[in-house]
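Bear in mind that the values in this text are calculations on the coordinates, not laboratory data. These numbers come from a predicted model, not from an experiment. Cβ atoms are built from the backbone, for glycine too; each structure is taken alone.
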Structure 1
Amino acid sequence: MDLEILSRIQFAFTVSFHYIYPPLSIGLGLLMVIMEGLFLRTGQQVYEQMARFWTKIFALTFGLGVATGIVMEFEFGTNWATYSRYVGDVFGSALAAEGIFAFALESGFLGILLFGWNRVSPRVHFIATLGVWFGSMFSAVWIVVANSWQQTPAGYHIVGEGLTARAEITDFWAMVFNPSSVDRMVHVWIGAFLAGAFLVMSVHAYYLLRDRHVHISQQAIRIALVVAAVFSLAQLFTGHHSADGVAENQPMKLAAMEGHFDSLSVADMYLLGWVDKDKQRTTGIRIPGGLSFLTNGDVNAKVPGLNAVPPADRPGAINAIFQFYHLMVAIGMLLIVISLTGLIQWWRKKLFAKRWLLWVFVWAVFLPQIANQVGWYVAEMGRQPWVVYGMLRTSDALSKVVTANQVWFSLILFTLIYALLFILFLYLLNRKIQHGPSDDDPIDQRPKQKEMATIV
């Protein structure tokens, strides 16, 4: 393999591994806020007990997310030095904003969240939980803003020429609210909420199937099921709106997502299929004119195809983009079906009597994670051959002194280290799940009311 392919594989691997954890942190943060809010509203300690339990798992995902995220920032300098010089002013401002507005907020409240259960009042602890959750949300904002700028650059000008050229910000807010950032941000947030909700549903469905922690698990599943139903339906609309933005700003990415080659023909929408890049043909189950209708409101409208640009300007792995995109959509629809099925059984008062549905909840935990991963693959592979869309090619963004052998060595090393980290994560997660919510948590050891004023 050449240097470009190896560097892309290495970065894709490290990003994919890292991206297991931040969505879980954001999603679990929302669930913990709801659980603690219900405790404050009702005074029922079952909600505090489940919040305590999920705080422990949140701490595990948060720690691994931070540790694995640091590696990517070093890769910008080691493997992608030209890219770093070109977008450093833009990317650097977003990363600085993440540190100031997100990570400081998140880490500032994290200690109270983890260790303040019996040291501060319930309201103060709830505020700390909100702070950590908001911090994780803001952290995602700035990362997505930086990435979205690469997809749809705005608020900049180019200084210098050739290898010394670089992008400088001329309008910070135009850079932040570039044409794709808001749609992609909402889409990422909702994907994270679904990852957290289905993790909670999976673990507590497992407890019910084993006849453990029955009362707390029933309450937790109800909370997570409502979150899953609301946001799985919302994701359908945000995904459509995001696709409209892709059609307007990155037509070649949309063409690859649907395997559409001929700009002179009506664009069909495929439910599933296979793209033959060499023959420039897509076969499968399709809705004639479906893509034309979704993008233009007219089944006979023409949609730009891959043949509208030279081969060098088209995404390379067209069939992979097509398959990843359709897998993401299929999982999104399946999550809606699972969530609504759960609500129907809840309304019929048979939610916890259907063991087959509980097993579905147990295994559905993988679906949001897969959808989140392949969604990012579509976004990044569909942008190719550009690392900054229409401005800087991926082949030109590489470091000039790094060799393929060096990337091979670091890739193997990262694979071994990340495999060990993942095994450790699964081991610790399994230990916490097997232990379950502590029936003997010292909930009643919270400081007495008279002591609250001093502590607060």
Structure 2
Amino acid sequence: MKQKVFWVLLLALGLRIGAALSVHTFLESADRDFLIEGDAAGYWELGQKLAAGEEYSIYTPPRRAMRMPGYPLFLAASIRLGGIQLLPVRLLQACAGTAACWMVYLLGTSLIDARAGLLASFLAAVSPTFVGFSPLILSETLFAATLLVSLILMAKLAAGWPLLGSENPEAGNREAAADATLPDRRLWLALGTGVAVAAACYVRPSWLLTAPLFCVTHLLMTWTGRRHNATGSTGAVMQAKALECVFVIGGLAAALAPWTIRNSQVIGHAIPTTLWVGPSLYDGLHPGATGDSDMRFFENDNLLATMTEYEMDHEYRRRSWEFVRENPGRAIQLGLIKAGRLWKPWPNADQFREWWLCLIVAAFFLPTVGFALFAAVRRRGDVRCLLLTVGPVIYFTAIHSVFVGSLRYRLPAEYPLLILSAAGCLAAYDWFQRRPMTSTMPAFESGEPS
């Protein structure tokens, strides 16, 4: 199995290096730096400033808490290693994308088995959108890799969750029995889970709420399992799980503390994420909103001419919720439009609307989603598996139904979903292999009279 995983990862790396070289050559011939402008240019500027040891801010007047520093630090590391060149970044992101495929294998093996993990890793390796986005100067690939690390640790922490609908409701992963005798190990695991969630938040802050949501589910599933357990003290077990949840949240808070303290010193407010939530929210909830991103209002309003960055953020939040209160029907309609844009089988952006590109993306996306739905129905009692594979899909759909919707924002959720796709493919294959063959033998060969 290890040899097979090696070849899958080698394939993933080869495809991503090829994509990096192709994108870089195309952009150089077009005398451009970025395929998707805007966010890419901002990230690149922040990365250069970090590499040069300059103030972490962008634009005039300066926005000091507009972006989390995780991806700019990644860019700064590339600049330190390879200079102010974009090709080294693209190649480094090819490695990050390959690492994400490996994480898919580890998560799939933990949730189902090595066979499903291997196939899921292969699907991630050849996914057209994963390969195509890996060389772009955007945070999605790195975010997916860090997100998957946190999911792997959550899977280990949730190893003892019961299987709902099973004749033995306590039936869960056998890892739980070993971990039950090692409470210190589980506390370290819980702490690491919180730190891993924070690492993903340093790339994109939208992952922040997963830690408390996981903790609530962890307590609920433990309580559900203990109702059917006649031995041991339920109260003691629940206290142990509550302590694990405290360590998850503690790890998250400790890891985000440096950024929070920095913001307190620089902008005068202890903000654990960014001050770009308000404008992003207003981008999706204002009278002219369409579901797509259009930040021209920010320059037209020019609130930073009279407000601090903190005041600007809160003003846009106020305007957004005022729009929702005054136009609830339109807000719901926009939410549906944004969800549709998020999960559209082909790209939304005009520069990616070539018929052949749409066909390639849809031809991969639709079957994998179909197999994932099939597997989700078959494994409907396995809350642990569904939470860590379908959960990110629901989570990001809810978030981007409020903000704005685009294919790129669903990519991190597609990585774990491919584990269910692999499980569905394998279940269909096994059924096909086991199905009885209809006899086509002539009558006289079966001993019957001719």
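Using P(r) over Cα pairs in 10 Å bins from 0, in percent, for residues 108-275 alone as the calculated read-out, with 9, 21, 28, 22, 14, 6, 1 as its value, let me know the right label among 1, 2. Before the final figure, lay out each step's value.
On the way: 1: 9, 21, 28, 22, 14, 6, 1; 2: 10, 31, 31, 20, 8, 1.
Here the read-out was taken from 1.
Assuming 0.15 is FRET efficiency 1/(1 + (r/R0)^6) of positions 84 and 292 (r between Cβ atoms, R0 = 30 Å, to 0.05) as calculated from a single structure, say which of 1, 2 it is.
It must be structure 1, since only it matches.
Among the shown structures 1, 2, from which was the value 21 of relative contact order in percent (Cα under 8 Å, 6 or more apart) calculated?
Only one of 1, 2 returns 21 for relative contact order in percent (Cα under 8 Å, 6 or more apart), namely 1.
Given that mean count of other Cβ atoms within 10 Å over residues 28-35, derived from a single structure, equals 11.8, which label among 1, 2 identifies that structure?
2
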